[in-house]
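There are structures below to look over.
Since every read-out is calculated from the coordinates, none of them should be taken as a lab result. Here the structure is a predicted model, which means the values were calculated and not measured. Cβ atoms are built from the backbone, for glycine too; each structure is taken alone.
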Structure I
Amino acid sequence: MNHGILLSKLKFYGKRENFFSLIKTYLEGRYQEVQINVKNRHIITSTEWRKVSCGVPQDSVLGLLFFLMYINDLPLILERYSFPVLCTDATSVVITVPSSTNFMSNSREIFSQLKKWFCANLFKLNYDTTNVLHFRTKNSLIWDTKLEYNNISTGTKLDTTFLGIIMDSTLQWKALIDSLLMKINAACYTLRTLKLIMSQQVLVMVYFSYFYLMMSYGIIFWGVSPHNINIFRLKKKKLNF
């Protein structure tokens, strides 16, 4: 977060002069250097001290609050054609249109506005985690939409990961369940190994802090999938203590 842009947004939101001056003093006037330690040679090289113009001090409780205020105006440029969903640094844009033509034109317009906002706010779009997912019925066609950014293009994908949950275009949740089956297999092996050396009370604690949390995360979505039977069969077959 650029200090100048952040302070200008705080002023725009009507922060009082005393509070504004306090935050300005907190952000500005900081310097940092980078030290490089060469392993096994006991050589330490350092860069010059330079003034910090972006970001907030590490481990600061104000960091998240400043970030939310920094991106607070982002939904305003998106809500004309879509429904934006912001969760910390994960931004999703939901577009609802009746035809593929409108979908493609709206997608390109929204992406163009996003690029302008990122550029104006000195942010860099993480293109590796930027995906287009077309929600559809099982037998309908996929609307292939290509978006370009810095001469890199991406097309419509069959699934993507959002907040640790793998979502597929038909909401069958098969990819998520397949991934969860691998994790549950490893968790079952861990619990069976601990069964030989731990009491049942400790095993129950491990179950609820490890296995149960892993299974319950996102179950409100994948729990209605026809593929969920594989998970409950695996649990019943391998987990017994």
Structure II
Amino acid sequence: MSLRPARTNSTSTSGAIPPVAVVDYGLGNLFSIDRALQHVGSWAEVTSSAEVLKRSAALILPGVGAFGDGMQQLRLRGLIDPILEFVGSGRPALGICLGMQLLFSESEEFGQYDGLGLIPGKVARLQDLDPSGRRVKLPHIGWSDIYRTRPKDSRHSAILDGVKDGDAMYFVHSYVPFPETDSVCVATASYGGHPYCVVAEQGNVTGVQFHPEKSGEVGLQLLRNFVEKIRNQGGAQPCPPENR
């Protein structure tokens, strides 16, 4: 029996709800995220249904492409208000790559666009010159090491538990968020000699600029931590196929 859920916007006949809704707005790397979540013992439903979002225990907003296109596609599918309502309920939400950028207030990519406004800050282009004035290749495609910005104190973020400083994640991007407040930045990475915030967290909302689903065991550890956050908050548990 296949472990892959049916790719529809409806729930199974048993009425069981998967713990993680992966938002399909036409620009996400959906299949890789689905497989990665299965690998870490969770269950995903790829969906563009507001009703499924309402009943899910967690939400992942993926994305590859331009900020303006992403917001337009969310708007056309009627998903902006459901995402905001989901986050307002206190359930865990994770933005990946473009999905992270959409969590912020605004972007200057190919114009000026409003984002979801869940994390105050602006999305801007990576610097195209290094500190010595040499040209930096954009987009940034490849592996970069990440480093925590928060000590293990009361502000410690569990999203990087088991991930060591200097572990590498896989990036594909030309733009990156600049949070208004340094305290929301959980980890940074450098490209072209410049440090950037690549993991941000505010309350129940987390964003990662890299692709954990393409970052090997280290990326899978981050997704395990996200799934554990769901369990700790009393979210739904993975639903075995035989119970669906």
Structure III
Amino acid sequence: MHRALNHLQLGPGEVVNSVMLFCFAVIVWLMSLPLVCRFWFYVLRMGIKNLPLRAVLGASDHRESTFLNFKVPYLKIEPLLPSPHMWLSVCIITLLLFAISYMLSSKWTPIVYLLRAVLIIQISALIYFAVIPGHFPHTPDSYMEGLITSGIGLISAVPFLFALTFYIFQIDALKKISLTLFAMGYLIVFLPFQMLLQGLVLQTTVLFMPVLYVVFGMPLDVLLIIAIYSYGMTLPYKATNRV
């Protein structure tokens, strides 16, 4: 019987196993964080050098304790409000895509709903920048810094989330450790490239910032973790119900 159809019997062995794996993952992450930030510095520096990106590399100091000091890199981009031509072009394309969504067949229903949700967010941004463009409170600098900082928070939360939802199942400890390191490592590699891609978009105008934040920011990172967790839950598990 698959574990999804079986009752979870959580005993002392499972609790001890989860706590030990959680502590191991946290210790490895905290020891690796300064090196990870250096890796991000390198990737962003190479991106600025080789991509058509008008940005400079910034850094924010984080001193969590005497033994944990690190600098988090982020892109600093000049905020540009949409020009009338840019606003009109984006508005026409957005409305055109919204109309096309009604012409797709029913087999595309999930994609249609997702597309309309994204377009509605963009329409709200268009309305905002048409009415009060000068009152937009966010800049690409603050957005980029928040993106990488929230990414660090999400990576830090992976061991805790897996301890509650994955480690308690009777899967080999090596597979649990491997999946945890894979999930955290995937985000570590993904985040700087996510920032570079969004930087290429934001350097044109801040009109796209709401869509990037709501759809392609933290929610996308969370979906990646869910996808990796879902894969982990398909792994074979031990036949016994106790560790």
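Which structure, out of I, II, III, was log10 I(q)/I(0) by the Debye sum over Cα atoms at q = 0.08, 0.10, 0.12 Å⁻¹ derived from, given a value of -0.43, -0.64, -0.85?
Details: I: -0.54, -0.79, -0.98; II: -0.28, -0.44, -0.64; III: -0.43, -0.64, -0.85.
Matching structure: III.
Work out which structure the value -22500 belongs to, where helix-only ellipticity at 222 nm (-39500 (n - 2.57) for each DSSP H run of 4 or more, over all residues; to 500) was derived from one of I, II, III. Going through each structure in turn, the value belongs to III. Once relative contact order in percent (Cα under 8 Å, 6 or more apart) is computed for every structure in I, II, III, the highest value turns out to be that of III.
Comparing FRET efficiency 1/(1 + (r/R0)^6) of positions 36 and 180 (r between Cβ atoms, R0 = 25 Å, to 0.05) across structures I, II, III, which is largest?
Structure III comes out on top.
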